[in-house]
Structure P
Amino acid sequence: MKYGMCYCYWSKDWEGTNYPQTIERARKCGFDVLEIFYGRLLDMAQTEVDDIKAACKANDVELYICGGFGAEEDLSQLDEPGRKHAVEKAKELLAAIARVDAHNFSGINYGCWCDFSHPENKQKNLEAAARSLREIGAAAGDLGISWNMEVVNRFESYLLNTAAEARALTDEVDSSNINILLDIFHGMIEEDDLANAIRIAGDKLGHYHVGTNNRRLPGPCFLPWKDVARALVDVGYDKTISFEPLVRSGGTVALQGGHVWREMLPNDATDDDLDRMATEALGFMKGLIEEAREQ
């Protein structure tokens, strides 16, 4: 099992220019993976690419890429020329992901994030997404990339709100490179049973996001942590558990999708405090998995 941290924990913004330093910081806190947003990868200078790869190698940290698509990238759109254009955009993104030696892309990468214009077309949208994803799955396979579709709550998409819906789509696509990202926050809203959602995703679970019910670092709260850990062990999940704390106001995380309207960190928290809290949360999560394995 690997454990990851999203870049936005250490920044108010989804993206930044200090990835090598943050890679080193992630390792110092005990993390194996740093998760970064995809946008800048598309036109990143080769010198920065080289610096990122060197930092990953030096610190034994893997990059995961994440993000949510807009209208132009919408793989579920019913306009056929538009859908084909979105597929080509996705292939360009795959090449950019491979350029930094990353092998996982997770997020709302099957439709348009926060677009609710035609929910009555849900089934047709899913059929269009399946056609797109079959082609993307083949391209991702050539590059050794897992394309992990995030199951999100009803306030962010109408396409995939439950593990069962995502599993049905992956089964329809039938590609080993098209998989599922479950996020405990979204599951808390939509699923009847968080552990059962993991079991439904089963061998198609490609990535798992954790945090508390209010999107802080994972830790004691009313979430059924032991049941979740037990389910992850039961399905043989051995990929990455990523922390996605959305806790900072005033930047793109808050204003472009994260909806953080109050400070979620302790007053006057220093960089050392942030690192200490991350390390403690990592110990909490590792302890749950180890306990589940011993049962």
Structure Q
Amino acid sequence: MSPTQHPYPDQQAAAKDCASHQPYIAPFYCLESQSFSYIVCDPCTKECALIDSVANFDFSRGKLSYQFVETIIRFIEAKELKLKWILETQIHTAHISASSYVKARLGGKIGISAAVQSLIDWLADYSEIHKRVSTPGDYFDHLFNDAEHYQLGELQCRAIATPGHSPACMAHLIEDCLFVGPTLLMPDIGVARTNLPNGNSEALYHSIKKILSLPENTRLFVGHDYNRQARELEFETTIALQQQNNIELFSPFEATEFVYRKQQKEPEIKTPKLMWHALQLNLRAGQRPDTHDADITYLQVPLR
């Protein structure tokens, strides 16, 4: 999706959105990672947040670049928006974050779940990697706690911890719009996987229950859309549609059966190709580890 598909509302429409406390939302789809980034804007003040920025990574060439996120930066500049927050819904393992790059270009504060420390602790068994990422406060400007309230312009926002896929997963409720990251996908795809570092299917069950307790008309924006069967790309659903149609939210939705089905299904799912590369960069908000070579960064992959 390109900025031309996201015309910012005219003055009259913006005034209407402002009066109703409706955020303006622009989704951008990265085909390379099959993931969504979102611009969420308060039409009253033009303050905005960027949720889940993505860097381009050519694995075979070892080349990191920023063409995709530059499209979003141009959109922010063209619409004269003011970037306040650069939010991560998790420590991604399938793509590289562009958060630090965006901050260097436009400013703003990088925010993530305070539970990010548990992922860093998990890396303690991999000492050469762990020593590169041991202090999250060096890279993230704000560590959100569960149920923490904050504002985006005049919009009311709340951080909601959603562990399961990863302990550091966090959804963001901005007025009646929930940016859920990987926890819930489009109903025909299902829910997040849990066979990743410190993933936990029982924790995911409770996170989903927490999300489903929100009002049925809550708009839900997913972090990925893939494995689609004969339909167009989609990014938005609702709590009601998830309850009615999600293929992994069977009725009755009980923890024992959910965990059992996850345990049966997930051994067949491969580890993301970029997991070790992504962890080393994303635990630093996309910053490269310091090396003696100014032009080349060296990442490590543990071999057993």
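In this comparison of P, Q, the computed figure -14000 for helix-only ellipticity at 222 nm (-39500 (n - 2.57) for each DSSP H run of 4 or more, over all residues; to 500) is attributed to P.
Of structures P, Q, the largest value of mean projected area of the Cα convex hull in nm², for residues 49-88 alone belongs to P. Match the computed value 15.0 of mean count of other Cβ atoms within 10 Å over residues 73-80 to one of the structures P, Q, and report its label. It was calculated from structure Q.
log10 I(q)/I(0) by the Debye sum over Cα atoms at q = 0.18 Å⁻¹, for residues 137-232 alone computed as -0.88: which structure among P, Q?
Working: P: -0.79; Q: -0.88.
Label of the originating structure: Q.
Assuming 2.2 is distance in nm of label points 7 Å out along Cα→Cβ at positions 185 and 281 as calculated from a single structure, say which of P, Q it is. Traced to structure Q.
Laboratory data are not the source of any read-out in this text; all were calculated from the coordinates shown. Bear in mind that the values here come from a model prediction, so they are computed numbers and not experimental data. Cβ atoms are built from the backbone, for glycine too; each structure is taken alone.
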